[in-house]
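Only the coordinates and a few stated rules stand behind these numbers; no lab work does. Owing to the predicted nature of the structure, the values given are computational and were not obtained by experimental measurement. Cβ atoms are built from the backbone, for glycine too; each structure is taken alone.
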Structure 1
Amino acid sequence: MGTGAILLMGATPPQHGQLAVTVTDLRSGKGQVLACLTAKPRAFPDCSKDPAARTARVDADSRVELMFDDVRPGRYAVSLLHDENANGKADRVLGMMPKEGFGFSRDAPVRMGPPTFDQAAFEYAGEAKAMTIRMRYLL
């Protein structure tokens, strides 16, 4: 589990400075769900180019909940990966098509690749906020 995120053990409502994310529609309880929260458009969707990005890793289930603590006001986007084989990366078929599940804040559309930061971005005022993101699978 990454810095600034905690796993919710129940349906605890978020408090000031917390962003709660509920992930639904996982096809299995295998592996883990990897999440990242970034404010940098160039770092979306994998967050590797943002040293300030918040990340989380939780065991998969049919539905998982996680929380990002101490989130400052700003514009953010969340990306998710259902890492079913728990190898820490997004597996692909033919080097392009995701083999595992994925999801984005605002359930941003996926067309010929991941959505842009602007499509997934939301404003965060610094108060308690909860969102639900649906996991999607192409294969």
Structure 2
Amino acid sequence: MSALYTAVATASGREGRAVTSDGKLDLKLSHPVELGGDGSGTNPEQLFATGYAACFASAMQLVARQQKVDVSDVSVTAEVGLLKQGQGFGLEVTLRVEMPDTIPAEQGRALLDATHQVCPYSNATRGNIPVNLVVE
């Protein structure tokens, strides 16, 4: 299988820079204040949360179109937690999806579950890290 698109980025660590090959993203990286840093830059957890939220919202739009459901007002918030796991570290994710009031709760939950099967981030993390899906 060949990739439909390949993003390329280079980073020098948590205290440095992250740059994409096309130059559209060039960010200062730093530890968050909660981990003893000065918080002057972004961090990998924020970048992961941003990517997951955007990807999940896009996947939901695709699934909703297939189901003929209007989710034009949907909003996805990703919370990515950094965990200490033995000698290393891990991640946990909570996806909070704010559904339009016009979608009944059961239908919203079914849409969320179907989206979780389609989203590339969900497929990449399934079985590797806990992902909690919350309808709001």
Suppose you compute helix-only ellipticity at 222 nm (-39500 (n - 2.57) for each DSSP H run of 4 or more, over all residues; to 500) for every structure in 1, 2: which one lands on -10500?
2
Work out the source of 12.1 here, i.e. which of 1, 2 gives that when mean count of other Cβ atoms within 10 Å over residues 17-24 is computed.
2
When relative contact order in percent (Cα under 8 Å, 6 or more apart) is computed for each of 1, 2, the largest belongs to
1
Origin of the value 155, where volume of the Cα convex hull per residue in Å³ was derived from one of 1, 2
2
Have a look at 1, 2 and say which one yields 5, 15, 24, 21, 14, 12, 6, 1 for P(r) over Cα pairs in 5 Å bins from 0, in percent, for residues 57-104 alone, as calculated.
1
